[in-house]
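Scrolling down, you'll hit the structures one after another.
Readers should treat all values here as calculations from the given coordinates under stated rules, not as data from a laboratory. Here the structure is a predicted model, which means the values were calculated and not measured. Cβ atoms are built from the backbone, for glycine too; each structure is taken alone.
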Structure 1
Amino acid sequence: MTAATDRWTERDIPSQDGRVAVVTGANSGLGLQTARALAARGAHVVLAVRSLDKGRQALAHISECAPGAKLSLQRLDLASLRSVQAAADELHAEHPKIDLLINNAGVMYTPRQKTEDGFDMQFGVNHLGHFALTGLLLDLLLPVPGSRVVTVSSFGHRIRAGIHFDDLQFDRSYNRVAAYGQAKLANLMFTYELQRRLAPRETTIATAAHPGAAATELQQNLPGPLRKGADLLLPLLAQPAAMGALPTLRAAADPAASGGQYYGPARMGGTRGYPEVVASSGKSHDVVVQQRLWAVSERLTDVTFPV
């Protein structure tokens, strides 16, 4: 029986036996907790990570928490489209199907940096890398009833957020908060447009989630004044990473979830609490911008979708 909506926990994850879940950024934080919880319920979890050494440490940790867990490692650097293509090719060779693709990895408030392909680091990793990965793997999900693409966004999609088509890579003027807002808004717009395209298929859905305030390594790039405030407030506001992962897990595993839903904590302004269906910003629902972003993302990544 499913718990009340405000008390959904890992115990409510149904059996994942026979399912294959690919979790990006699974070596730490939310991704590690997401991978651990799914493995504990029987899924074969692929830890898609940039550092194989850190991935092996995560694999050992999960194996200790869930003896007998079915796990494997996949090298994936979302800041490189070459790496994304290579990872997709290797996953095709290893797995005839994928049930869950969890686009979790991300960077936050990084100084001005570019990816290997010349994209703004936050837009390139958080959005374009996952856009490309999803497009390249979707053929492994589409035949599987109940399959899902879950993309992790953030409350940051509301903060100084917009899709800056005139300067997507922040070449003219860089602001790390605005760049993060754009990337996280793009995650939601991608989810909603993907769900619109998936709807006629009726086998695969796209959902999204945000962790609220969670104690992870993402805060390491906060600018000086924000970092000082975060050091004071996060111990009071932040949930453990295991709680922060619950919205992702519910979006991935709750049998009652529907395509296009967005899960997150609802208490204390969306920073804490058990996962519920929550609202995203009005901007995130702009269909014209969603479709324009999709077309631009296809062009930038040279990846087209089979839907």
Structure 2
Amino acid sequence: MESPITTRDGLRLWTQTFGSRRDPAVLLVMGGTVPGIVWPDELCRLLAADGYFVVRYDHRDTGRSGKSRDEYDLSVPASDAAEVITGLGLGRAHVVGQSFGGMVAQLLALERPGLVRSLVLLSSSPDANGDVSRPPRTGLPGPRPAMVDRVARLSASPPRGPEELLAAAVDGWRVLVGPAVPFDRAYWEDLVRRVMARGELPDTSGRHLTALDRTPPLTGRLPALDVPTLVVHGEQDPVFPPEHGEELRRVIPRARLWRIAGMGHIFPPHWSPLIRELIVDHLRRSHPSDHTGRRPRPA
């Protein structure tokens, strides 16, 4: 079901839900510059089948959500996430953030703790820049050569026309998935076509990268977090090397870290059952009283 939310500054955010509103809510916060449909449909359906009310949405400046007039820092998308939770009447939600979305989730939990029941941080960081040439300010390692080289190729030869844009985007997903697992080109081509069909020109999603550059490191604030947290990080992540996940585990009280051999920055779609298993195990550990299996509904 699609349910648009209007933010306090008047932007409409596209949201989509899976499952029953009677179940505990799971908010999926996608990474930067891409819409919420990058969360695999299979993962959303698996979590709903486990007894969760799943919400994915388009950040401002992506997909079917509105476009901002000005640049901003991460506090704005964090406020948007809060408005999705309150606008849909979710109460307190389990929040799963991917990459940029993981940083949004961290800031949401810091600034609106009453809205967050638990955190899962996938391929994320406490300190990141949108400009890959700028090293993290806290001394964490920057992106690996595969990612830096891809950005350099795009800068030297920007794609022109729909087919070049498609090829460049698929190449980008290939880099993010990483070299250690099979790359399902047909899946990613179809996803890119769907993403392109949802967007409007001009593309303002680059404001997400600027938001990273405008946001100070979260490292010093994260010891104040008081929410069950699972960090999931790929050992082949070309954007945030594993040290970023290790740092999240170190600075967030009682956080647990699960490193996945062979995973890059984004998990391939056929790993949805594994990611679902990690998420559900964490939610069950965090809140055993939640009904996490389907049970008969009253007639």
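Determine which structure produced the value 8.4 for mean projected area of the Cα convex hull in nm², for residues 116-203 alone, calculated from the coordinates; the candidates are 1, 2.
The correct label is 2.
Suppose you compute distance in nm of label points 7 Å out along Cα→Cβ at positions 148 and 164 for every structure in 1, 2: which one lands on 2.6?
Answer for the origin of the read-out: 2.
Next up: For mean count of other Cβ atoms within 10 Å over residues 44-51, which of 1, 2 scores largest?
Structure 1 comes out on top.
Taking distance in nm of label points 7 Å out along Cα→Cβ at positions 196 and 252 for each of 1, 2, which is largest?
Result for distance in nm of label points 7 Å out along Cα→Cβ at positions 196 and 252 over 1, 2: largest is 2.
From 1, 2, which structure was Rg and Dmax of the Cα atoms in Å = 17.7, 54 calculated on?
Attributed to the structure labelled 1.
If you work out Kirkwood radius over Cα pairs in Å, for residues 20-179 alone for 1, 2, which one comes out largest?
Evaluating Kirkwood radius over Cα pairs in Å, for residues 20-179 alone on every structure, the highest lands on 2.
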